[in-house]
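Pasting the structures here.
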Structure I
Amino acid sequence: MSADVIIQQLVNGVTLGAMYALIALGYTLVYGILLMINFAHSEMFMCGAYVGLGALLFLTRESFPASAFFTGSTFGLIILYTIVFAISMVAIGTLGVLIERIAYRPLRHAPRLAPLISAIGVSIFLQNAVLLWVDSKAIPFPQIFPVEPVASIGGASINTLQLLIIVTSIALLFFLDTFVSKTRVGKAMRATSQDREAAGLMGIDINNTVALAFFIGPALGAVAGIFHGMYYGTVIFSMGFIPGIKSFTAAVLGGIGNLRGAMLGGFVLGIVESLGAGFLSTGYKDVIAFAILILVLIFRPGGLLGESVVEKV
């Protein structure tokens, strides 16, 4: 394989890893606070793509007054996609809060298996709801965003869409890391993650803190869903399963419960998967991802940045 092909695969891997990292943060935020795996998160990623698609089609239809403005200039496109992302993030973040309130909060003190089963049930419900109420077939995602080469590195090119995905994802990841580590609300989230009961005794509203985690995670997943639709050109009701499992793998790879670990795991998995597809075959992409999950669980269950904690009794 030539050097330019390797560099191109690295660019593709970073782009893919940026989407994995955005989804993985939803898993790690919830696990860090509640010690549960929210398997419905992958379907919220899918729902985010559909909400973004609906908003984009609504805002660009000919009968909408501002459609010509949105599609007639670069500034209009920036405003258009800002609105689309904002609508999807708020809608899916609100959906995440509602799911937490209805399906998870009543089971907070139940055995750990109960919320896990509830999460699987919510996942199946969301997937079938979209299947029955929207469409069972893949829907084309309108290519309104101009995709053009913007840079060349050693014979490999980076286009505008890849640049948008990478820059936006890194900015959101940096913002979340700063929010959790520097702000008062973020410190409340970290305190709740370390000891829920003690945090409650210190005056932290546990329910609001958990609800915030269930808003932020799905909102970031919605961004990844729209990027996925833009990048691959279609959305379908079953699109959340494979990216969701791979993003969970990324969270485990980096250290489940560790925000920076989830980011690192997403980029590492995306790069390894792309290089594996380039050296071997695209048919091995999923094999590589799940092989990494098995190896990490066997040899380093705490992940790259996480650490195994022994609970004292």
Structure II
Amino acid sequence: MSQVEGEKDDEASPEKHRRSRGINVLALIAVAALALFYVRQRHAKNPLYDLKVAARPPFWVAACAGIIVFGSLMGAMFIGQQFLQNVLGYSTLQAGLSILPAAAAMVVVAPRSAKIVESHGARFTLLLGYVFVLLGFVTMLLLWKENIGYWKVGLGYLFVGIGVGFAGTPASHSLTGSVPVKRVGMASGTADLQRDLGGAIMQSILGALLTAGYAAAASSLIAESGKHISTSVANQLTKSFDGAEAIAKQYPQYASQITAAAKTSFLQGDQWAYAAGIIAVLLGAVLVYFFFPEHDRERELLAEYAAE
């Protein structure tokens, strides 16, 4: 048995190396493509993406702020859905319905956000949105545990929805307001990019931390159990919650212990993810606070851009 498992591990090792090389190659291609795009747009007479316009503070800060805000929403949904189904035992339908407070909050808050932008400026409104998104991640970090009531779940989603409702409007408004008419398409494309790129980045980061935290906790629990567990089974147990559930079905006499350990490991992993979300929101708030112009200066800049 040990020899067979050793052979499997030996076979898996080259596969991991091939995947690693493939990832590195794709990363180099992406960096090279980005560098070529930058050079091309800097020297083109009529660039697809005007980097001089993109360098304006109301544009680039709003773009970065939007990436973090919308990415936080999608990252919270990504981790939260797994938490609801794996730890709390919600069905797929119940988990999907659980995010409705976020959607309702966004619908209610967004119109009021536009009024706050007019009266207090985009900077203030962005920071207000960040406060609520931060509260959402703090709620998830502190309250989302095993066997909790739905109100704690709904509260976390509600805070995130309010934050996105407040911050989404100034992020888009600043993009369109700081470009000349002939670059409106560029602003619109950047607004779409905020959601797509933000979601991809935040889901990747939070998902990677969830996986790493889960694996670390599961490995620790296996070591503490003092039981002899084969390498292949240990790899499956530390790989993911679904992997642990598959092993539980194979060994029904230990199913309850395996599931309990998987839930404990998942709860440690998602703590890492929520902490990363908090850090990302704080970094975004610092960026907006120090680099986005205050209300009076924002008005002056937007008037200058409009006059052009």
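Computing Rg/Rh (Cα atoms, Kirkwood Rh) across structures I, II gives 1.07 for structure II.
One of I, II was used to compute Cα Rg over 2.2 N^0.38 Å, for residues 20-99 alone, and the result was 1.70. Which label is that?
Details: I: 1.34; II: 1.70.
This figure was derived from II.
Each of structures I, II was scored by relative contact order in percent (Cα under 8 Å, 6 or more apart); the highest score is held by I. To test your reading of the models, identify which of I, II gives -24000 for helix-only ellipticity at 222 nm (-39500 (n - 2.57) for each DSSP H run of 4 or more, over all residues; to 500) when calculated. Of the structures listed, the value fits I. Which structure, out of I, II, was FRET efficiency 1/(1 + (r/R0)^6) of positions 28 and 116 (r between Cβ atoms, R0 = 30 Å, to 0.05) calculated from, if the result is 1.00? It must be structure I, since only it matches.
We did not get these values from a lab; they are worked out from the coordinates using the rules stated. The structure displayed is predicted, hence computed values, not measured ones. Cβ atoms are built from the backbone, for glycine too; each structure is taken alone.
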